[in-house]
Structures are given as structure tokens and as C-alpha cells.
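**Q** In what follows, structures are represented as C-alpha cells.
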Structure I
Amino acid sequence: MIDLSTQTALAYGGHQVIFRHPDFDDRVIKVARKRIPRSWHFGRNKSRYGPLRDWHRTTNEYISMLSKTGAHCPRIPRQYGFEETSMGPAMICELFSGPGNTLAPTLGDMICQSHTDIGFLDEIRDDLTAMFDDLIAAGIEFEDLNPRNIVVTQNAQRVRLVIVDGLGSPALFPLTTFGARIFKKVMTKRRDTLVGQVNMAINKLEDQQELIAINT
């Protein structure tokens, strides 16, 4: 059992608390938080999986990816199974670090920060397209693709986006069951929404720089 009683949480998600793994520097421990059940969830899922139903969906999608491609997709965290902890059962996942050994910043952070470099946002926008190409090729589905679930990592000065939460679809019939064309169409729409948010951030920074230039 992993004792978390003296550990400080790295982050708090909507349904889980995240800790750094005490034995592996490249992993995090995700402990489920209690929550009020949603009335629209199927009773069978509620009774069988309870507050761990998100993990059930995540694990199913990860196995589906391995079945379809035979390999891990670097756009999602590696899964390392489950552990018992002093706070209850936990899922062990890959850790993505940022500057100063902190958690990698989210895409939402990069969009909202007024000091983000425009050139860096350009790289992020380009990698968003590449990320969705990878997800479409691997047939990976997500419940919620929003900027807070995507982290921005840098390896050898190269930007790489990784989706760290929301893996898997809660739908009774996932999008991939309707064929590759429909799946690609929906994923492309989601990509365009995120790219649009990055474009808005770039335009805002360009306007600020233009205003500064006028006043100097």
C-alpha cells in the first residue's frame, strides 16, 4: 500500500486528486474523489463501478487503442495499472513535467497567460493539428476535449501536446462505431474549435503589441 498521508497533492481534478508517485519520478497517482452520481448514467454502470466509472472508461479506451494499433499513442499518458493507497484505490499514469519539475502547463494556461510568446502559440497551433491527426489515426475517443485537459510539453525544444484526462466516450455507441468518416468529421470539428481558441489568443497578443508600439 502507498501511504499518501504525508504527501502534498500536485493538483485537483474534477473527480480526482493527483499525487507524485513516491517510487517513480515519471508517474502520478490519481485517487478518485467522492461525487454525486449523475441521474443519466446507466444503473448498471453506477452499481458496478461507482465513482471509478471514469477509470473503467479510460482503461477500456486504452485497451481499444492497443488492440487497433498494437502500440502506445504518445498523445495520451501511459497507463501503469492500479494501486492501493491510504486514500483508497488509485490509478497510476505517466507524469508530464514542466519547468522546475512542476506539472506541465495546460493549453488553457498558455491561452490565458498574457506573457505567452506568439511564436510559441504558433507552434502549439501547429501541433494541435498534428495531435488530432494522431488521434484520428489511432481511433482514440474522448469525453471532453477542452484546453484544461491538454498539457503542453517540450522535448528537445519541440512542442508536443498530450491529453491527460477525459479518455474514452461515455456514449452507449462510441463515435468509432459509426465509421471512420463520421469519426474524422467530429474530431475535425473539435480540432477547429481548439485551434480557434488559440487563434483568438494570438490575435489578442498581436493587438496588445500593436497598441504598445503605437504608444511608444
Structure II
Amino acid sequence: MKTIVLDDDPTGTQCATGVTVLLRWDVSSLIEVLRTADSVYLLTNSRALNEPEAVTLARNIKAAGDAAGLALGEEIQYVLRGDSTLRGHVFSESEVFLNSGNSIIFLPAYPEVGRRTIDGIHYVRIEGVDIPAAQTEFAQDPVFSYSAKTLIDFVAEKSARKGFSFSLSDVRAGALELSKKFASVPAGGVILPDAESDADIEIISDAIKLLRNSGQPL
């Protein structure tokens, strides 16, 4: 399996190490990179586009990525890297890569800079204080405004899908137990795990790998 990461803002790739980042791409360039690498980052900058433009771009990327995967004989996994303050076209873009049976893992946490999800509420650290994202200036963005305090309500506000929250206790029970809980989410649901630290994110990542290895559509 190969992974194509769509990064919707130039700041995101600053966190990426050991991967090729493409500013422009086509089927040939994706084949060239993925022939020897497991993943590639595409800097889409789609947060600067309007929603129809962002969706069209995502469709074009999927077509190119699927063609590259076919040429290489590899399954392609798509990952969307978005904003840890909940701005962007994340759900409309995600729909391009999904069918009705797929679930979504939505994980906006970025603990290193104080963006954490606890008890289903996403927090942004501002001047040393953890504030619910919905109460920050980011929620008043002229393009990507939102009012939902919990991530379950945020999913309902921004998409037609239903969110399912998982606590830090669920996460820290370990990847195997967490993967079983994720597997219980109905088809089409949005999985919303709490994450307070990088260690939590590692557990979530391991749970996702277990799910994918079992054939769970994500």
C-alpha cells in the first residue's frame, strides 16, 4: 500500500520529515516517487480555494493517484492533512475519496502546539490557556466559521455524517482495544478520538493500521 497525503496549507509540510513533497504533480511524477517510496505529500493549498475548486482539485488528485496505483500494482491510501483550528474544506474534500461504507478518522489534535482534544472538545492553547476552539478567533474565520463546541456537533455542522467520540481512556486502553471500538462505528460514521499527547496519536495510528489490515474501509 502507498500513501498520498493532501496538505491544504503550506505550513503543514514544515512538520513532515523523510518524505517527498510535490508542489506540482501528474500521474508520471506520482509513479516516479511511489516506485521507491511508501508515501508522498502533495501541497494542494486548497484552503485558499473556494469549496467547488477544492473539490475539483481533490477529484483530479484521486484520478491521478488511482492511475499511479494501477500502474504500480499498489493500493493507494489517501490522507488529508488539515488545520488544527478546524478551518478548511476537510469534509467536502474527504467525500471525494469515500463511498457510503467508508468511515472517516478525524483527528485535528496537534499536541506540540497546544491543540488537543479532551472529552470530545477540541482546545487551542492561546497565551498558555487552553480554550475551546469554538470560542477562539479561528471559529470566526470569514470563510470557515463554526459554532459547534464539541467535535460531534462540529461534524453535524459541517457535513451530513454522524460523529462518534472516543475518550482518552478508550485511546489509552491500547491499539487493539481501540481498533475494536473503532470497528463498532456504523458505516459512514466519523471517528473522533481524544488526543492529548503524541503518544495518544501513536496509539490511534496503530489502531488505524490494525483496522486497515483487517479490511475495514477507512
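**Q** With distance in nm of label points 7 Å out along Cα→Cβ at positions 22 and 78 computed per structure, which member of I, II shows the largest figure?
**A** Comparing I, II, the top value of distance in nm of label points 7 Å out along Cα→Cβ at positions 22 and 78 belongs to I.
**Q** Could you tell me which structure in I, II was used to calculate mean count of other Cβ atoms within 10 Å over residues 118-125 as 15.6?
**A** I
**Q** Using the calculated result -10000 for helix-only ellipticity at 222 nm (-39500 (n - 2.57) for each DSSP H run of 4 or more, over all residues; to 500), pick out the matching structure from I, II.
**A** II
**Q** Quick check: 18.9, 65 is what I get for Rg and Dmax of the Cα atoms in Å, calculated from one of I, II. Which structure matches?
**A** I
**Q** While we're on this one: Comparing mean count of other Cβ atoms within 10 Å over residues 102-109 across structures I, II, which is largest?
**A** If we compare mean count of other Cβ atoms within 10 Å over residues 102-109 over I, II, the biggest value is for II.
Values quoted throughout were computed directly from the atomic coordinates according to the rules given, and no laboratory measurement underlies them. Here the structure is a predicted model, which is why all the values come from computation and not from measurement. Cβ atoms are built from the backbone, for glycine too; each structure is taken alone.
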